[in-house]
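Following this line, the structures themselves.
Rule-based calculations on the coordinates, nothing more; no lab input. On a predicted model such as this, the values are computed, not experimentally measured, just so you know. Cβ atoms are built from the backbone, for glycine too; each structure is taken alone.
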Structure 1
Amino acid sequence: MALVAARVSLPSEAKRGEIIEIKALIRHPMETGYRVDARGQRIPRHIVRRFEVAYDGEPVFAMDLTQGVAANPFVAFTTVATASGELVFTWEDDRGEVVTVTKSLTVTG
């Protein structure tokens, strides 16, 4: 199953120094590897291992995920609007699939 893009929410514009909230919903089954299907066969592990966010090229958030995280993980964090630039959201699963989403932020003032 190929990874699909996350839903990412952040303001398109903020004042310099303002704290902004960023939210991401990662669409992924987060299969633990412990469950079995209707035939009694083990469903292979398939989880997002790493989620990272860079703001204007600098890392601002990162987390490692484990099989204890539910399907379709929701992540919210804050950062300070320092300059106009791009936020790059990247996540990789344990099968080596990588998804990147880029959003722009305009900083005024």
Structure 2
Amino acid sequence: MKRSLQALGRLKTGVMNKTESDYCQLLELRKRAGEIAWYRFEGIKLRLADNTFYSPDFAVMLSTGEMEIHEVKGHWTDDARVKIKVAAEQYPFRFIAVKPKPKKAGGGWEIEEF
């Protein structure tokens, strides 16, 4: 059986992939509903160690003033999972990962907190 290998697509900084764009629409709806005061795509960079950084997909400020970090994933790599766990241990933000649920499972988003 022949398997095709697919490289992780890297878009230019500041450009959303389809999953991130879909999630951004949800954030915008939540902002309009008053749940979110502010959000920014790739707006912050967190230092984890010397020469090691984590750039989350979205920095989100709730209407309560609380800050959250939202990571949008279609698929997790080991490196990405380690970085979000290390960041969650070092920074006083709520770290949330979201993954789209399949349409046949009703759609929406799977949410995981760190």
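For the read-out distance in nm of label points 7 Å out along Cα→Cβ at positions 34 and 74, a value of 3.7 was computed from one structure; give its label from 1, 2.
Of the structures listed, the value fits 2.
Rank structures 1, 2 by relative contact order in percent (Cα under 8 Å, 6 or more apart) and report only the one at the top, that is, the highest.
1
Of the structures labelled 1, 2, one was used to calculate Cα extents along the principal axes in Å, giving 54, 41, 25. Name it.
That value comes from structure 2.
Which of 1, 2 yields 0 for helix-only ellipticity at 222 nm (-39500 (n - 2.57) for each DSSP H run of 4 or more, over all residues; to 500), as computed?
Details: 1: 0; 2: -8000.
Traced to structure 1.
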